[in-house]
Structure P
């Protein structure tokens, strides 16, 4: 069964089409990667799925529920969690407090349940020792982990990761991938935009390519990356 279905998603800003009839499904427990050149419409697609942008046409289904007209908050509570390309924690709050806010308001988790949930997520994301540190002083890897942890605190049915490995060293990237793989192994569905292809391919089972707002191809990662049209538009290699 599909946990997330996007059907005929379209969005334009004047004459510029940033999403052009995009349709795909994400199965329960699946990890699907999204790649494409800068300006291909990847983050715009995320904004349409989460409700931060209103589509000109199309539909977003979460399981059997149509969430197309729901607000970002309603979609988050319903089960769509998200990390952002640039981490956006509450810098003046501690790591633990950031998770508590996400759980209580983003996930509608009860007051008695939220503390235990947050401590569990801190352990799963490698942030347990930083629980009382202010988010604003964290190094980049820890801020990326906090983005992931805040998304998990909303108790999502599917997580949207937007270039979460960007800017990390190879060693830091490997650490983060290990954490993401463990979360995926627990059954969480993942939709992941990424330019760091070796990180993406370590987790996803399918790969989707966007170009100028349109889906160019979707399928097995090796087959997608070997396709001449993908190499031409994404890697700059003539077919």
Structure Q
């Protein structure tokens, strides 16, 4: 199991296949294994070298409790450290939910490392959706996740909860996101599930920014975990247009 050490933290990743590099970055409460569970890795690995990164605080990566370690610029650097460890100057980067927020960080701080960028299930301008009672809080999010996807929260012990909380709180770091995505200097694809309530809003956002838009079956989780093969087919075609 490959690890790379960056800013004193171990970041775990897996690699499958061979070819141009695609890096897949998962969302909150998930891990690199989520992409394999959804069938996306298998659908890409015959044409690409596919790296699935466990974000700090998740999977096999370290889980420190200091909130400052979870800031966007530092965690974008974790992804770039994986590229460096693999000896690649540039990669196609695909992020889902929190992973898309991290991918925006790479566009912001390391745009020269991108061959293309796919942002799934994330509003890169406004961030987390509000609730009827105001901004979404970590505790409310965890209660909701426990109801709709209990398997995603069962690993969150008291020891690692501070890191997960810090991941959530960092999602409010949105300064410069729109400029970074629109001006990334690499092709950008916005990906959303048709059953997500934010689908049409994010399609409008993509169109207003002049970005490509991919609509696949499923809601926020289903677009990855249930309908990943459909998404992978389209992501594969998008990346192929910008691969050697």
Structure R
């Protein structure tokens, strides 16, 4: 129930760029009868001054770097810190996970090898990782990133990794930061492949082991989308148990 005109939203969704919308996150929230509000910076929608009215915050991805000097990115980090102070759990997707790390002193840097397409990750064998990801050990998830939270904040616990990216997910108190796009849908992939930007073709040529061609990516989407959405349901349900009462 996005932007219901009379009921106060439970969840605030921060969207940075036009092409990186809520995707499956929005579908999951709707399916569970959750009231939510999305604000898109690139569409000129100002982020709220405070997250106090909400029960939880989700931060989406986008083609920008978390280190870009954009007022909306710094505003997002301030809202993340306020959410932590108020006891609201934040879930960060790709750029959102990077902003979560930066907000508490972590570092985001360019990786030697990008990951674009469907890639397996290794889930840590810990009780906390099982709380967030269930019983899965090596799921295949969707990636499109050149940067990563290479240094985690003090107190953050690593939850997942891949050969090209040491930090695929971390928990910090009630918050979860992910480098991958668990909210991905086939429609989002088609939109991104329609306008992939100038760096993507070069990445295919330079890093064929971690960057998929459009043809390979679409074939992998058919194979992995269902399991990705099942894992997203597990992650979002774990996040919901932490929402402010």
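To test your reading of the models, identify which of P, Q, R gives 3.4 for distance in nm of label points 7 Å out along Cα→Cβ at positions 91 and 131 when calculated.
Here the read-out was taken from Q.
When distance in nm of label points 7 Å out along Cα→Cβ at positions 35 and 203 is calculated for each of structures P, Q, R, structure R comes out greatest.
All of the numbers you see were taken from the coordinates with simple rules; none came from a lab. Keep in mind that what you see is a predicted model, and the values were worked out from it rather than measured. Cβ atoms are built from the backbone, for glycine too; each structure is taken alone.
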